[in-house]
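*Asks:* As structure tokens, here come the structures.
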Structure P
Amino acid sequence: MVNRKLLQLSLQSLMAHGCLEEKETKALIQKCCQSCEENFSNDIFRSIIKEINTRIKKFSFEIRHGACEDDDGQVYYCYVNTKEDNHAKLATFYSVNELVFFNSILEQVVASPDGLVIENTILQAREQFTARAAQRSLARSLSHLVKEFLDRLVCDKWLSRTEDKEYHLGPRSLLDLLPFLQNRINSICSICSSLAIRAQQCPSCLSKAHVHCLSRLASGRNFIKCPRCDEDWKLKDCD
């Protein structure tokens, strides 16, 4: 049984941070253990997360974890609301216009064959910001407002951005909006069996796999044998 004070402190810390990489989450829990004069180990970390989830489940909350769809496939832990809809989850952080705009970005990403949307495409669909910009007597350009909002979404981990200014769903979206995404997307990674949005497609059987899963399987090569059909699969920029 985990110390009650340690559970409370750990939960409060996780709620305050929202979404963290696995190593950051472990460092946070380790700090909580030190504050409560308790030992820390990976087993204790897993026990704390499990016990917290057991206690908060009845309130429709969960500490959910999973790999992001960045090239490195980092694992993140996220404090999520399992009951509210997408608008309710984000309403605390963003205005109505921003929520509508984020939903339009979400739809573009989901509709994209590789789970990526270029910045220029997003900037072309910016009418949702018109009212907000018009309210400012000395308003900056609409494009600047949109780019500011995109920066916030990346900072808050709802979106991720590549070096080529392509956007895909961030770890917070993948974990917090999971039920919505599962209802909209049927693609499953042929390697890790989780939802595949930003992914490459086998030219033979059209199955999909995450970039980081392919990189791990390829071990530096630019091709693999498809896990599903066993045909040669030449990879795109897969290190």
Structure Q
Amino acid sequence: MRDPGEERVVVVLSASAYGDDDRILKLLCPERGRIGAFQRGGQRKPQGLDVGVRAKVRLRRRQGGLDTLAGVDLEDPRIHLRRGYGRLVLAQYGCELVGAFSHEEHPEPKLFGLLETLLLLLDALESDPGPAVLAALELKVLTFAGVGPALDRCSVCAGLVDDEMVFDPAAGGARHARCGGGAEVAKGALAQLEDLRRTPLRELVDRPLAPGLEPMAADLVRHQLGHELGSRALLVGL
């Protein structure tokens, strides 16, 4: 009897062409983390498994290779977020960012929940959110991935933030000037970054962001990955 496959609720992180009709999908599942899956051309639909879509899928595991997609039931195609360029690009970046920090065959419930929150928010908005959402997203992803920066304490001595702080992504975030080098940073800026990390995304849609905070969050991501993600550059100036 042929294996019917296992059912999983997933979000599509990316989709790339394979041959004339088939595709390679990267999916995020709370129980299994990041999953690579092969989708045959005959399984494509007018509104199919595009980036950011939530679906219930049936997957057949293949030892040493990609899972095979055996069935698809779209749960949320995120139609509305595709009507705004800024929202669509932010959704794509969110998927790429979460995918970069998630692991294969490792439960990722926090990253899955964060990505779902972002996509639901973007799908419900009538206009593009402010830059605070982007900076908060990056800080939350780093934190849920276990590499969150030190923002309320020194990354070297663990002492509380004082009036002479520096910021160095390679050193784990903020530290006292007496504990090492880095770019001078105001105590208030660190407090704002920490607040972004802790505040729900929906409360940040219209919040203004002080100059310089967004690049600090982006630098932390870039240091952890060793490069900038492709979709991040599309967000500059939006």
Structure R
Amino acid sequence: MIEDRLSDNLRLLNLTEYESKTYLALVNTGISTVKEIREFAGIPYSREYDILESLEKKGYVVVQPGRPKLYRAVHPREVLSKELDVRANVIEELINILTPIYETSTKQSSFEEFIWMVKGTENIKDKLTEMIGSAKEEILVLGVRPIIEKSIIVALSKAKRKGAKVRVLGRVKGVEHILKEAGLIYLNFEHDHSRFILVDRKELILTSEEQASVNCALYNKNPGCIKLYVNYFMHIWSDIEQDGHG
């Protein structure tokens, strides 16, 4: 139900369950008495005044004195815009403080020599997009399936326009039009059981899964490993070009 979803979202803004229900009740009913709010929101009789007082302090409710007191919700745009501004400032401050700490600690570590596992389709897409976006000279792709996702194709096309040389090897039957529209250079290679993307001969992400939705991949920056995959790719590319089967 939409009411439940709205209540859950408001609770993400540090409102309690009853505060969320009370604010939503006031948004729906307009100016209301405590009794009307309680009946609409279904909050306990003993909690109603505490809840309304808390909402008033948080800026979600205004009170009109009298007998009985009347309550009105602050306009959602006004109160939620303030919440957005506060969170944006907090997030910006955290980024500014944590980024140099992270970058310094990363430079000092030798973790890049190890293989890292990336799990989850969205995480893999994000990592691929990040890698492709950082490309300055060259992107080598073996296996078409991992890049057919629209966001990855767009990223590859953008990298090409920025000057990176993009080459694709794989079973291209049925997807040639996508590669052509993106302006990518490709050759047909039927045996793309191991699929990987190499960026600037510095970063590698590898998967050997057959299903369309890849759920697990390996990320590597080890120079020795990178060199092996570069040589493997270039050997296949050269052989296909010489045979004239591109």
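*Asks:* When Cα extents along the principal axes in Å is calculated, the result is 67, 40, 27; to which of the structures P, Q, R does this value belong?
*Replies:* Label of the originating structure: Q.
*Asks:* Right, something else. Kindly point out which one of P, Q, R the value -13500 was derived from, the read-out being helix-only ellipticity at 222 nm (-39500 (n - 2.57) for each DSSP H run of 4 or more, over all residues; to 500).
*Replies:* P
Read the figures in this text as sums done on the coordinates, not as results from a lab. From a predicted model like this one, the values you see are computed outputs, not experimental measurements.
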